[in-house]
Structure I
Amino acid sequence: MIKLSSKVQCPYCGENFIVSCNDYVIDESSYEREMGEEIEYTIECEEYACPVCHRHFIFSGSIWEYPVGCENHNEIIVKPYEDYTDIE
């Protein structure tokens, strides 16, 4: 598996930052294409704390690897976490 990451924006303070997504892969599927296999990684994080404002949010979506070894595309959706807790 390649290093999976995505740029996200905190829904509270608007800060943009990169999140490592490897720990949040819940499913993996592959398809044959012209240049070999395309792998889709399904990502789901139920709670993540913004490094700036420390409020919690969730993110989910998919990251595609194609050709093998190269991140091709990602669609990560960020949503507020309604019952967040501030981290001191």
Structure II
Amino acid sequence: MRRTNFYTRPEILAAADDIAHSYPTARETGARFDFTTSERAPFVGLPAGGSYSPPGELLRFVTALREDGRLLDHATVELATSGKSVRRCPDGG
């Protein structure tokens, strides 16, 4: 992933379609919006999820992760990406 980086918000917006943007759903309206244009978006990415990548690099990463087994074995990928549920103890703890 050669172009993945912690870009500043102006760099992300100037890159137009060359950098993948996040489109979460607004709780109030249910509408999707470009998070990079939000006032809540940080000026520069943070270690907990603030890096940006070109879409092609994201596709290659997901392919290597899920299909090729080059990064992690299939059992580990399944464990990390499958749904989880919380089990309650019989005694309520």
Structure III
Amino acid sequence: MAHEPIDTLGKATRHNLLVKAECSCGNVRYHRSADLMMVFGGGRDPQSLNFSCDRCKPSIKITLLEVHPEHLPKRLMIHKPMKVGGKIEWFVERFRG
């Protein structure tokens, strides 16, 4: 049985995936797909999200990751978007699986 590709934030959320945004300078940020879906919509392709790097202005590589607590770093920090007054604000919190 073939698996269908995970090409939307809604599908990524159903599979409880993390979205990893990685810059060529080494800066990495992790996001819960459910948090991104609440802000950008469930039909949005994760590859089309525009992330920026605080250190430089490169192209960002997007990767979807399965959540396996035994394989994740112990102190994984999640960057969570929230709409505040029509503007997206980013907050950092510790990942709790």
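Computing Cα Rg over 2.2 N^0.38 Å gives 1.20 for which of I, II, III?
Of the options listed, only I reproduces it.
The value 0 for helix-only ellipticity at 222 nm (-39500 (n - 2.57) for each DSSP H run of 4 or more, over all residues; to 500) was derived from one model only; which of I, II, III is it?
Answer by label: I.
All of the numbers you see were taken from the coordinates with simple rules; none came from a lab. Everything numeric in this text was worked out from a predicted model, so none of it was measured.
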